[in-house]
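Structures for review follow.
What follows is calculated from the coordinates using simple rules that are stated; it is not laboratory data. None of these values were measured; they are calculated from a predicted model. Cβ atoms are built from the backbone, for glycine too; each structure is taken alone.
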Structure 1
Amino acid sequence: MQWHIEAEGQTHEVRDAAQLETWLQAAAAKPIADLFLERVRLRRRPGWEKFIYRILGLTLPENESKGSLGVSLAPAHAMAVFTQSDDHDGEIAVMPGAVSPSQKVAEFTTGAGEKFTEPAANSIPRDLALAALREFYRTGNRPECVAWKKVSERKRGR
């Protein structure tokens, strides 16, 4: 298994906890940052499989995801989304009260400058989001330092 982190639009291999900490500290120093940490299994594909994909004009995935944690840092809060080897279902970190009670939504800006909002209950403190990334790297499992709520990209009832 290997670990990859996507930061500032580039993907890097994470070789040890010290290297991960360097990335996390750099992100924490910025008011806005997006981090995506993924645990992957490298797959060596046989030549025949590569050949068939090439003939069909398809891209052959080289790595198999074994879980990921994406974090979006805003100046006063963060959002974290965890998936476990499945592109459709995931879990979002929740912490009622992390944002002012008068706020119904929390605003975020991606590293690319795109703005989006989420329900305020889907926000967690920045330091807790960074702690979740550290725990995910250390254990390889969904972090237990935050509460999670299931979400799905699939349309139900069809």
Structure 2
Amino acid sequence: MLSVILILILPVYFIIIGLRVRGCQPEERTNKITKPLSAFISLSPLIGIVVFAVLFFFVLKGRIAERATHAVLVFAVWIYAARFYQYMLAYYKKKKILAGSAVGMIFSVALAMLLTPLDRYVDLIYSFTDWYIAFLGCGLLIIFYVATFVVQKGVKQKK
């Protein structure tokens, strides 16, 4: 259950960093890197759906519920890490955002590494929650995109 609590802390922390980012303009020098990265992060669910559909259909047999919930949850955690990394690049002169994003990225990567082996994921999370953990994974993605939309809307209004 501690793993589920750690997963729930991630979107709350992301929202807190997002509120700090919302009031600031990204550094102009980093736009060449952060704009394509932002587009890639935004499109990654579509890429992930195609990749996982191919994997589940052709390669991975058995334990589909465990594998699908694992894929959604770990994907969501990695996408948070990618956005924290983007914030680090875009707001590198703002020390509080830089430090907060670095902590968030390290936390996200550590959580993703903890949950990546399927057997460990099953022991830590799936055995307690069964397939209901899919709701948590989808909730993480929804919170991520809503928070990202609000932040981007706030940054555009500041221009």
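Which structure, out of 1, 2, was distance in nm of label points 7 Å out along Cα→Cβ at positions 26 and 122 derived from, given a value of 4.1? The value was obtained from structure 2.
Each of 1, 2 could give volume of the Cα convex hull per residue in Å³, for residues 18-57 alone, but the derived value 75 comes from 2.
1, 2: which one has distance in nm of label points 7 Å out along Cα→Cβ at positions 10 and 74, as calculated, at 1.2? Write down the numbers at each step before the final one.
On the way: 1: 2.9; 2: 1.2.
Source structure for this number: 2.
For distance in nm of label points 7 Å out along Cα→Cβ at positions 50 and 66, the highest value in the series 1, 2 is held by structure 2. From which structure (1, 2) was helix-only ellipticity at 222 nm (-39500 (n - 2.57) for each DSSP H run of 4 or more, over all residues; to 500) calculated, if the value obtained is -7000? The value was obtained from structure 1. As an exercise: FRET efficiency 1/(1 + (r/R0)^6) of positions 106 and 146 (r between Cβ atoms, R0 = 25 Å, to 0.05), calculated from one structure in 1, 2, equals 0.95. Which structure is it? Of the options listed, only 1 reproduces it.
When relative contact order in percent (Cα under 8 Å, 6 or more apart) is computed across structures 1, 2, the figure 20 traces back to 1. Out of 1, 2, choose the structure whose coordinates give Cα extents along the principal axes in Å equal to 51, 32, 21 when calculated. So the calculation was done on 2.
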